[in-house]
Structure 1
Amino acid sequence: MKAHKTLLFFTALLFSNLLSAQVEPTWESINERGYPQWFSDAKLGIFIHWGLYSVPAYASLEGYAEWYYRGLSTNDDRKAFQERIYGKDFKYEDFAPMWKAELWNPDEWAELFKKSGAKYVLLVSKHHDGFCLWPSQYAPNWNSVDVGPHRDICGELTEAVRKQGLKMGFYYSLPEWTSPLHRWYEDPDENIGTYVDSHMIPQFKELITRYKPSVLFSDGEWRNSADQWHATELISWYYNTVGDEAIVNDRWGGGGQHGFRTPEYSAGITLTDRPWAECRGLGRSFGLNRNEPLENYLTSDELIRHFCVLVAAGGGMTLNVGPAADGKIPLLQQERLLDLGKWLEINGEAIYDTRPYKKFYEMKPVYYHRVNRLIDFDWKRNSPDPSISCDHFQAYWNGYFTCPTDTYTFEIQTDDKAKLVIDDQIVIEDTRKSNTGKMQLSKDRLHWVEVFYEEDELEASITLYWSSKTMKKQVMDNFDLGDLVYIPGLWATYTCEQPNICYTQGKDALYAIALDYPEDQLVLNIEKPEKDIKVTLLGCTKTLPWKYENGQLIIDTSGLKYSDLKSTAAWVFKMK
């Protein structure tokens, strides 16, 4: 035992020395330095998108409100909104004096984040519009001290957050839409050098030197290489400046080889080669979008379950809030954070400081049925129904249709895999190879149609078109379920596999997080435990009987009463 403790001591000392050593501007040196353990232990952070875009607080139902400026440039629906509400001569810059932040209290924010169970906070210090939330000398009259709130948002929030014992971090956009040195998406990507050297790098160092954030989340990197962003230079300088607790994300341009992974609005990932934390909002937008319907928002139960899924796979979540322009976090968002915090008060030992078990989940199949009049969907980063995962789901449509006699061209637009079958004949076999096909059809019969769709990751969309010599290309219609009573449309079946039990392990215990409450028993497909393990439900003092049969640990939950359940959404069973 003594030798074991000595080995652990020297291992910890070696890891500490690696973090403390001077980091050179090479990927090898940066990766050798590694990542501080606190981030992997923290699991939950709070993201904050708050800026000039919070004044209009507008996007499409699924859009990102913080991209408001870009929407004006591309003349999307934000342009029409601005002209209707603010007038045709109104410019984005005119929002600056309107952003008053008159009700903002950084201590109230920090207290809320503490109650949510978060361990770190990430404030957007500068988004793509270039407006800074600190008095940057590189953005005169385009920062929150010179105009608008006339307050150092970064500084005041940093002080309040650290006072609550939380780590403070910043999001920083590498490019800008508004810089005369290089206008992102407008000027050629290869001409970014002057902007990087004379503006971005000195401003980056100004921010870090002033506040020394524990976390740095860079963004906007995807049109340029890591070399163009001077990624190794900036990361190594940041690590050497802030010290052991500093950590960066993975958004540093093409060829980047370091940083905690940041899947965005995903179903989670299962990579464990480095730390990761999904970033997402409670709704579909990061910045407040007043145009969002309530159905876009995660319920408290959905939030808790999703968080458990992420943690079981070795990750975490950076959960975004979008405050209003006045500085108040909308009450619905506050409610969700507080509900998550209450759940963590009871079950946090199965979340914080845990590691993935040798298997992440027990899975269950999920089915959702409905009638679709057309196949014309753009789910973006969502799914057809909350019960279906937003990544890796399948759809199957079938029914009948009629049409005039002709040779028809069929086309499926999707970035995923789809297949079209008519009258048992394959018309489009795989959209990844070819998304069109032709077939001669007759008006004298009902034609049987089947469409198969497999969604992979991120964006989800599919549209089925048809055309002929006498008909222009259009979304296919004339569908009929073929029942005795005429019902227009196709029968749709959506399927996926969802975790219903998540596993985590602490220093001396295994946790099974049931996402569906086990009424009589909880069955776990795990290795046979020691004979003397004790099984309990967190929040309850009762010891639960169990047995092991045919490779399954069967926990008897029939003795639990409603009064024993101290949490909702997910129930944690501890085996120690």
Structure 2
Amino acid sequence: MKKLFCLLIAVMSLGGVVAQITTSSLRGVVKNSSDETLVGATVVLLHPESGRTYAVYTDAEGYYAIHGIRPAENYRLEVSYVGYQPSGIESLALRVGDVRTENIILKSNTSIEPVAVVGRRGSSGAVGEKYNESLISQMPTVSRSLYDVVRLTPQAVVQKGGGVSYGGVASRYNTFMINGMANNDMYGLSSSGTNGGLSNANPVALDAIEQLEVVVASYDVRMSGFGGGAVNAITKSGTNNFKGTAYTYYHNQDFYGTTPGRDLQERTKLQDQAARTHGFTFGGPIVKNKLFFFVSGEYNLNTSPSSYYLGYEGVNIDKDDLSRISARYKTLTGYDGGGVGRRDVQQKSASLLANLDWNINTRHNLSLSYSYLDARAEEYANSLNSFMFNGSGYANYSNAHYLGLSLESRLTDKIHNTLRVGYSRVGDGREPDIVGALPSVIIKNTGKNKGVTVNIGNNRYAGVNNLKQNVVTLSDDLIVDLGAHSLMFGMHHELYNIHNQYIANAYGTYTYNSIEEFERDMAAMYEYNYTDPAVTGTTTWGPRFKASELNFYAQDS
């Protein structure tokens, strides 16, 4: 019965996950000037920069098809047949996800007419946009975020809380992929819908991306499992030439001007704040025309001032009240709360990407990719009605490892196979500013008008807050070309192993209705959540669970 139940769950999950497209396809028919198809014509696609070569022959109906092409610029298509003038197309650009059609007409050697190319079409019909390296590099962006690029899609709307909505669907229903590896926030914790979103970090450096595809409505069965939009990022790879970049970006309060106001005399300079970005890219050949590498690294540090601290203009808090609270908490715990003045709020992230491409031969290509993200964003915000001591904040942290393998194999001129295996390990959570198990204290009815709530001690939601996700992906697509048809049979499976630790009020939370009641130990409420070590074996227990999604699909193009 248990096996039958698992089988039913697997069947019900069909079509629920995302397959990947990281390559392009080129198809067409070769004819002569009399509109007769040419059987056995040689079709060669070359990429001189990387030494990639794809060669096939036309079939009995004159059709040819090349699949598994790495998206790039400056391809050269060469078509030849005995007794006819060779035809060629220079500077051919292939975008990720394209199924491009190039119909070729060859002229007889005795003809003096120019070579003609007809029926060129470079789109698969999907609703969306594609962005190449040139456009990405020219995009004016202060944050250096890839979302400044993908928001150019006509169906995109930037949401107030962060993230991008496509077709009116919330960003949590989008999907984001890097080199075929899903980079989604499966729990929906971040507004961006990507891993690292809680820490406001880019999942990959903008300068490491070669092409971006945004799909809102796809006609390819491999692009599924999303309700809004799918963002498909293909990173750069090495070529036969060594290429590298080093860059840095910086801006501070002087770039923003002054505070608003019609009277110039009333305007004041903004407080000290800065954003810094340092990065590099480097790639080239290990073995010319055979083996290539590419690496990218980036570090970001943003610092901004807190607001509504003691001394801030318009703050509704009393210095004597804060002194009394600090003194009482120190008497009880030995800690004074960390201060009440202005503090800096930091966001920092570091990312690394490494690719290895191996042209095994003209029929097989192997790619390995690894990416790493480590990000941390401090959360500390006061308002007119809420005040926290400097030590009562916390930091959202994100770290992620991604490892992917892709094997493109042209088994025959009519059969192509793509195999992908991936593994990701993602960690998200919160870290309190205070080191140690100090309780959280909430004191109401403070301030000049008794309308401010003060927090001191540990943040009540950050004591135990950790989420770890391990995901294994396996996909395989087999394409069989039969004349004008391309039959595809595929599968995509994802295996999850998740550990979620979350205990609010893990160090205890005391709520008082006034400072006087705090000084007299008269708490209005006490909250404490815990796990019993005798039952769970640990004081920081969290549920562990596993899940699998199995998908099989077929398509005729």
### Task
Given a value of 4.2 for mean projected area of the Cα convex hull in nm², for residues 99-146 alone, point me to the structure among 1, 2 it was derived from.
1
### Query
When you work out Kirkwood radius over Cα pairs in Å, for residues 371-530 alone for each of the structures 1, 2, which one comes out largest?
2
### Summary
Matching 21.9 (Kirkwood radius over Cα pairs in Å, for residues 203-442 alone, computed) against labels 1, 2 points to structure 1
### Summary
Taking FRET efficiency 1/(1 + (r/R0)^6) of positions 467 and 547 (r between Cβ atoms, R0 = 41 Å, to 0.05) for each of 1, 2, the highest value is that of structure 2
### Query
Which structure, out of 1, 2, was helix-only ellipticity at 222 nm (-39500 (n - 2.57) for each DSSP H run of 4 or more, over all residues; to 500) derived from, given a value of -2000?
2
### Query
Any idea which of 1, 2 comes out highest on Rg/Rh (Cα atoms, Kirkwood Rh)?
2
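We did not get these values from a lab; they are worked out from the coordinates using the rules stated. Note that the coordinates shown come from a computational prediction; the quantities given were computed from them, not determined experimentally. Cβ atoms are built from the backbone, for glycine too; each structure is taken alone.
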